[in-house]
Structure I
Amino acid sequence: MIYSNRIPEQGEFYPLYTATGWNESLGLSPDELEKAIRNSYRVVSVYEGEQLIGFGRVVSDGVVYATLYDVMVMPKWQHQGIGSSIIRKLVRQCEAEGIRSIHLYAPRGAESFYNNLGFYIRPYDAPGLVYEKT
């Protein structure tokens, strides 16, 4: 396996995004997804040979805040530590650049996985809301 900080090409990324079910609710086109990925602050791409099998990215202002998004691993390659490695690498990159507040966008039910990597659920009375289109 090769870990890279290179943004994958559309033809590499879109199959991973759809195979992991991430596009079911968003319904992004390949072009929309490519634009989103290209606007990332940092990425970690994982390859087995020529195939992209894992990915994660950071969106950040580069000083105070960073949020991890789209951490995913092809189903065939899950439960082998790849996702954990992606997160650790992204967090180290943010810490090395002095980013003070690192957040994570993740699906419900995955809390224990992320707790083991240093993330925790914000307390109910903590600030912050999420916008959901009605």
Structure II
Amino acid sequence: MAVYRAKSKEADLSALFHLPLRFCFPRVLSDDGQMEFRWVKKPAAISEFEAGAYGILEPKQSHAIVPREEMSACFAPLLAFDESGRRLGNGKGFYDRFLDGFSGLKIGVGFEWQYSVTPLPDEAHDQRLDLVVTECETRNFR
């Protein structure tokens, strides 16, 4: 399961990291929007991570890379989402590139105040979400 370590103002998934599941986390490869995910055996342990691009905690280089086809779901942070499953991210396209061709569930994680009643911009490279989970509900866009 692909997850992330939250930055300030992002929905925090850390309460899940004690569950007996296998978690992998993103590691930025370049400024042009490329990232990979790596397994972390002890995701609750901050010592498993190091400061990476944009001030985000990333798994250390020593963790194994996880092929996309081995992931059943990818949880993605967001700035906004709309009624059609469009997601507005931070603008570099990391998740759009990663989710292009991804066969697992694409799950946005945010807060209810991030819901936009106005449709968000939709460009050819943008990837729509299957679900969005907020503190109030889960929206299904499939």
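No lab work stands behind these numbers, since they all come straight from the coordinates. Since we're looking at a predicted model, the values are computed, not measured. Cβ atoms are built from the backbone, for glycine too; each structure is taken alone.
Here P(r) over Cα pairs in 5 Å bins from 0, in percent, for residues 40-87 alone has been calculated and equals 4, 15, 16, 22, 20, 12, 8, 2, so which of I, II was it run on? Corresponding structure: II. -1000 is what came out when helix-only ellipticity at 222 nm (-39500 (n - 2.57) for each DSSP H run of 4 or more, over all residues; to 500) was calculated for one structure; which of I, II is it? Derived from the structure labelled II.
Which of I, II yields 0.85 for FRET efficiency 1/(1 + (r/R0)^6) of positions 16 and 112 (r between Cβ atoms, R0 = 25 Å, to 0.05), as computed? Source structure for this number: II.
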